[in-house]
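Some structures to go through are shown next.
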Structure I
Amino acid sequence: MSVAELKDRHVAATETVNALRERLKQKRLSLLDTDGAGYAISKSRTSVSFGPTDLVCCRTLQGHTGKVYSLDWTPEKNRIVSASQDGRLIVWNALTSQKTHAIKLPCAWVMTCAFSPSGQSVACGGLDSVCSIFNLNSPMDKDGNLPMSKMLSGHKGYVSSCQYVPDEETRLITSSGDHTCVLWDITTGLRISLFGGEFQSGHTADVLSVSINGSNSRMFVSGSCDATACLWDTRVASRAVRTFHGHEGDVNTVKFFPDGNRFGTGSDDGTCRLFDIRTGHQLQVYHQQNNDNDVPHVTSIAFSISGRLLFAGYSNGDCYVWDTLLAMVVLNLGSLQNSHEARISCLGLSADGSALCTGSWDANLKIWAFGGHRTVI
């Protein structure tokens, strides 16, 4: 068979797949008679009562000299690690604002960071295409720097996101610009499984974010520049369990809902969406109407412990607090006193749900906590 014939067959097969995908989409829409907000309204649910004084900026963490790109909380709630364009990881005590570690990285172009479940190690990755592990208990070298304890090498593109498998100090999942995700064994430095890649079984563009299911750590979800999210089972790496369509731009961030049955996404199309992993349906769209055509991108999301609130950071410096049930904005942290002065690049909730940390291109991190009677979000 000639190359031309193979190309013709490929084009025909692609058209058939796209036609079937469109038919499937229309069938799903016909079966989906309402969305989450419509159902909630029919049950007379009311919006969360939430005023500007309920959530206040109680700390500003200053120390980075470049844009903050990523942050993560420890499971014991009071420490934060942040990664910045200045080429450093900083570990903070969130209660006192003190820096406990300032780690100079071998590659300054860091894009992601994460705490291990014990809080004893941190991982980071970026444009050097490797994931670097640092043991915070290791002694400093002669230059006063913390030495790298392990390098996870194997990706063929930048490392965009990393997350430790919950309660497993030696396993970590990364996503990359090479269109794949990898499950690693940190002890050996070797990869256990590769998700996606050569076969059209996963993403077809850069993977930007991963989130592991807190209820079932064998399942994780990934978001990509191909405008889709994929659900994976670590026991079956050859093919995504399900692919979720709906976004019209890069999916920059994904996050599992607290119950593990749903997950949220945030995209360059300016929307956040909520998907159900059991049915594959899109349950809700969180979209703020803008008067102009310059729609701010969603850069990062997090859910409250109950799941009733969705925090979403945007490229214009806004940080909306959404009522997930009614798809209504109940507060914009960007409009409050002491808010960020540039793009919100990352955010995360403390383990007990009592505080939110946001990171920005203004080189600062801010901790937001409830005043008054509220303690847990």
Structure II
Amino acid sequence: MAHQSSAHPILCASFNQDNSCFAIGTKEGFKIFDCDTGRLLYERAIGAFIIVEMLYRTNFLAIVGAGEQPSLSPRRLCLFNTVNRTSLRELNFLTSILAVRVDRKRLIVLFKEQTYIYDINSLEVKQIIDTVPNVQGLCAFSSSVDNPYLALPASTTKGSVLVYNVVDLQSHCEIDAHRSPLIAIAFSSNGTYIATASEHGTIIRVHLISDATKSYSFRRGAYSSTIFSLSFGPSSDLPDILLATSSSGSVHIFYLGFDLNERSRKSNSLLGSIIPGSVSDALDPAHHLVFHHAFSAGVRCNAVVRKIEKASGSSMPEPVVLRATISMISYSGYFQEYNFRTNQKNEATWTLEHVFNLTKTNAE
């Protein structure tokens, strides 16, 4: 999603498909950084950009200007080569581009009421999907070879999501996830699960895509908050955790590795005895940890779980100890990387490993 804001130096920010790099667009141009080292890999100062999408760690970029000068129209998509600094191809449209996604087979271009699916090599239009009005350019794209799905809002009045197979070029399913319109969507790394949040931002839900069934439901909080980003842990099977950032300036971590059919712990509590299981799962604090004031409240922040590690406790009854590397890009212009840990008592610690100003970093 492209976000223009005169109040913040960053106009857009996105991680690449394996979260090894990230790109930002500013009023001056765009930059690419390495997540592990924080090193600036590439920059181009030629005007404002609202979309900068990478293809893994290749020299291929899909970029869209902010329209502050004629050569950077928001209706023009430029496929850019960072090695020789030239345009590989330009695609011009009649309306503004709201979002772009790319993988090794497909190029996805979103507009307010249509989504174009291209073959990435020939740039042949494979399919045009007519959609409900999608003014925010909300979408999620799984680049998994086995599950090449695109997710789009399917309603403007409720939180329904269309899951579309971009290789077979057919609808896979439609999921009724929330009562209110969607605000955030994300796929797991293998494309088997999808996480959703509505405009209310109080409940985060996770669905198994193969049969469009709800697997998890988590309560973020009692009061409404805008969910800025969702990110699963990088597991090839069931992800261990789901990460969410919100307009309150908090980062929320939800555990996915528990048994939904296990009720013995809840039955011992008054709340567990009177609330149905699906609801009590959403209220259970053992599956939800919050890092308050992780970034400035009200400032958009994109965050991903880049690495995860688990280690068994000293005895079998002990729960698993989990460590994760979490990277965050704040639109106020900062990159932060945290080491997140939980112990056997489900106590969490956050250690700030790196922080640097994205707008003042120059190429060496």
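Quick note: the coordinates plus some simple rules give every number you see, no bench work behind them. As the structure is a prediction and not an experimental result, all values here were calculated from the model. Cβ atoms are built from the backbone, for glycine too; each structure is taken alone.
I have 14 for relative contact order in percent (Cα under 8 Å, 6 or more apart), calculated from one of the structures I, II. Which structure is it? Mind showing how you got there, number by number?
Values: I: 14; II: 9.
Only structure I yields this read-out.
Computing Cα extents along the principal axes in Å, for residues 11-226 alone across structures I, II gives 47, 36, 31 for structure II.
Quick check on the output: 2.3 is distance in nm of label points 7 Å out along Cα→Cβ at positions 171 and 307, derived from one of I, II. Which one produced it?
Numbers: I: 2.3; II: 4.3.
Checking each candidate, the match is I.
Here distance in nm of label points 7 Å out along Cα→Cβ at positions 59 and 187 was derived from just one of the structures I, II, and that gives 2.8; the source is II. Given -1000 as the derived value for helix-only ellipticity at 222 nm (-39500 (n - 2.57) for each DSSP H run of 4 or more, over all residues; to 500), which of the supplied structures I, II does it correspond to? Of the structures listed, the value fits II.
With distance in nm of label points 7 Å out along Cα→Cβ at positions 27 and 299 as the yardstick, tell me which of I, II scores highest. Write out the running numbers ahead of the final one.
Details: I: 4.1; II: 1.6.
Once distance in nm of label points 7 Å out along Cα→Cβ at positions 27 and 299 is worked out for each structure, I has the highest.
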